[in-house]
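Structures for review follow.
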Structure I
Amino acid sequence: MKHYLSGFNRLLSRLVIVAAMAAVTAPAMAHFQMVIPSDDIISAGENRQLNVDLFFTHPFEGMGLNMKKPKRFGVWVAGKETNLIDTLQKSRYIDRVGETLSAYSTQYKIRKPGDHLFFVQPQPYWEAAEERFIIHYTKAVVNAFGMEEGWDHELGLTVEIVPLTRPYGLWTNNLFRGIVKHNGAPVPFARVEVEYYNDKGEVQPPADPFITQTIKADANGVFAYTMPKSGWWGFAALVESSETMVHEGKDYPVELGGLLWLKTYDMER
């Protein structure tokens with residue numbers, strides 16, 4: 001009996017060690033704040049009513065996170081910024097693993113020609129697994145009625161991706177370029193994560209590194225990426241804040257992100 005218990009204890013110890021190693025070596029899933037409009041280009045004669053969905057998730061894997069009401073949400077068009085925070089309605093959705101999660105949405109009627117820059121500043125999100133807070137300043141651009149003006153406008157977000165390529169009217173395999181800015185200044189060698197919004201789960205990665213693509217910007221904060229599939233793509237420029245935030249009486253680091261969502265289309269033959 002003693003021999004049996006000794007062998008069992010050794011086996012249990014090995015299983016605990018293996019589990020601990022797996023937890024340490026498992027890749028961290030990338031968090032993405034989402035701002036997804038129902039369309040990215042409104043042409044003359046089309047429905048001018050947009051649905052804009054806001055949620056927080058791992059877009060490739062489809063595992064969602066609960067989202068609190070944002071601190072700030074609005075749209076910039078034709079040189080004017082409009083506060084839309086009071087238009088948000090709380091919603092619920094079920095992610096691909098069956099969890100029911102909180103999100104927000106709104107309806108917005110397009111009235112002016114030109115580029116509409118929708119943006120959100122969410123509440124800080126406490127990520128217990130990484131022991132840090134996450135704040136992702138996120139935007140998406142909708143073009144209206146063929147007037148292509150404003151897509152490269154800087155909103156002055158704490159961290160922001162400023163497009164160097166027009167972020168709409170993109171074919172699959174187009175090259176997108178942007179510059180990462182923090183407090184208005186370019187961020188040399190910034191880390192940029194890229195994920196495909198795999199909402200239907202139709203894309204199965206052959207290995208974990210295929211889920212989140214990682215780019216390092218150059219010395220001027222400029223990065224580039226070619227999108228290989230049609231659909232929504234998220235770019236997340238990540239910067240460590242110089243300030244900390246308190247959770248349960250202890251200071252923790254803050255991850256700041258500047259996110260941009262854009263859509264690509266297959267060229268029909």
Structure II
Amino acid sequence: MAIFANELQYNQMIFHYHNTPIHYQKQGRGSAIVLLHGFLESSTMWNEIAPRMSKKNTVITIDFPGFGQSDPLAETFSMELLASITSEILNLEKIQSALLIGHSMGGYVGLAFAALFPEKIKKLILLNSSPRKDSEERKGNRNRALAIIDKNKDAFVNMAISNLFTNEERLHHTKAIQALKREALQISGAAIKAAIIGMRDRTDTTAILKSFDGEKYIISGRLDPIIPHNDIVAISKETQTSLHTIESGHMSWLTNWNDIVRIVSLLK
């Protein structure tokens with residue numbers, strides 16, 4: 001496996017993982033924070049959050065394969081694959097341990113990272129995410145999505161992103177949601193399907209979260225239409241994970257980014 005890095009421009013980095021270009025960004029100085037994006041997202045989702053966190057920290061944001069500027073890598077983007085890519089970036093940057101924050105799918109990656117590389121995590125934060133594996137109903141929904149993408153990828157992207165927000169959020173964040181959709185529409189159908197398969201087939205990591213002996217937190221949206229808040233309350237108790245609740249839907253990084261910055265600043 002050949003890995004190397006070049007600085008494309010200030011803070012813009014690229015390395016090759018199995019000969020596939022993976023893009024990431026680095027800014028700030030201090031203890032490391034790694035921000036892991038979710039499904040149909042990219043490192044740009046952190047544009048409000050990363051600069052504020054970088055005032056006192058080194059902040060790494062990553063474009064997973066097929067998302068943002070990174071090239072696709074495989075027919076299935078397993079959570080373990082994405083965790084291994086994240087680990088390689090930390091190695092490349094000579095970062096021994098970091099605070100990991102993962103949104104939705106990024107949280108699944110963070111949990112896979114905790115299973116594979118627990119010594120590299122100072123603190124783990126799941127943002128609108130859960131350690132539970134997909135239910136059979138959810139797997140069925142994913143399979144139907146795979147079929148829809150083959151027929152009309154753009155319709156799937158528009159519908160999927162709209163469903164991540166509450167009705168009120170769609171009214172108050174129309175321009176930002178449209179921008180998010182425009183970026184997501186640039187993702188190839190193959191990359192979208194690879195991520196869906198990876199999420200569908202992921203294992204349950206509740207035991208991993210429970211046994212993780214570092215600091216661990218969940219930031220949950222009380223109005224999250226994807227991951228019910230009541231489920232997260234139960235998971236928090238079961239795994240002894242500190243819970244922070246905010247008044248948001250699933251996309252709290254967009255609608256409530258200031259709350260996230262505030263909560264994380266209190267944890268450091």
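Nothing in this text is a laboratory measurement; each read-out follows from the coordinates by a stated rule. Worth saying up front: this structure is predicted, and the values here are computed from it rather than measured. Cβ atoms are built from the backbone, for glycine too; each structure is taken alone.
By the measure distance in nm of label points 7 Å out along Cα→Cβ at positions 75 and 243, tell me the structure among I, II with the highest figure. Can you show the working numbers first?
On the way: I: 3.0; II: 4.0.
For this comparison of distance in nm of label points 7 Å out along Cα→Cβ at positions 75 and 243, the top structure is II.
Out of I, II, which has the highest value for mean count of other Cβ atoms within 10 Å over residues 51-58?
Values: I: 20.4; II: 17.5.
Comparing I, II by mean count of other Cβ atoms within 10 Å over residues 51-58, the maximum is at I.
One of I, II was used to compute Cα Rg over 2.2 N^0.38 Å, and the result was 0.93. Which label is that?
On the way: I: 1.14; II: 0.93.
Only one of I, II returns 0.93 for Cα Rg over 2.2 N^0.38 Å, namely II.
Here helix-only ellipticity at 222 nm (-39500 (n - 2.57) for each DSSP H run of 4 or more, over all residues; to 500) was calculated and came to -3000; which of the structures I, II was it taken from? List each step's numbers first, then the result.
On the way: I: -3000; II: -13000.
For helix-only ellipticity at 222 nm (-39500 (n - 2.57) for each DSSP H run of 4 or more, over all residues; to 500), the value -3000 is produced by structure I.
Of structures I, II, which gives 25.1 when mean count of other Cβ atoms within 10 Å over residues 35-42 is computed from the coordinates? Don't jump to the answer; show the numbers that get you there.
Details: I: 19.2; II: 25.1.
The read-out comes from structure II.
Which of the displayed structures (I, II) returns the greatest value of distance in nm of label points 7 Å out along Cα→Cβ at positions 83 and 107 on calculation?
I
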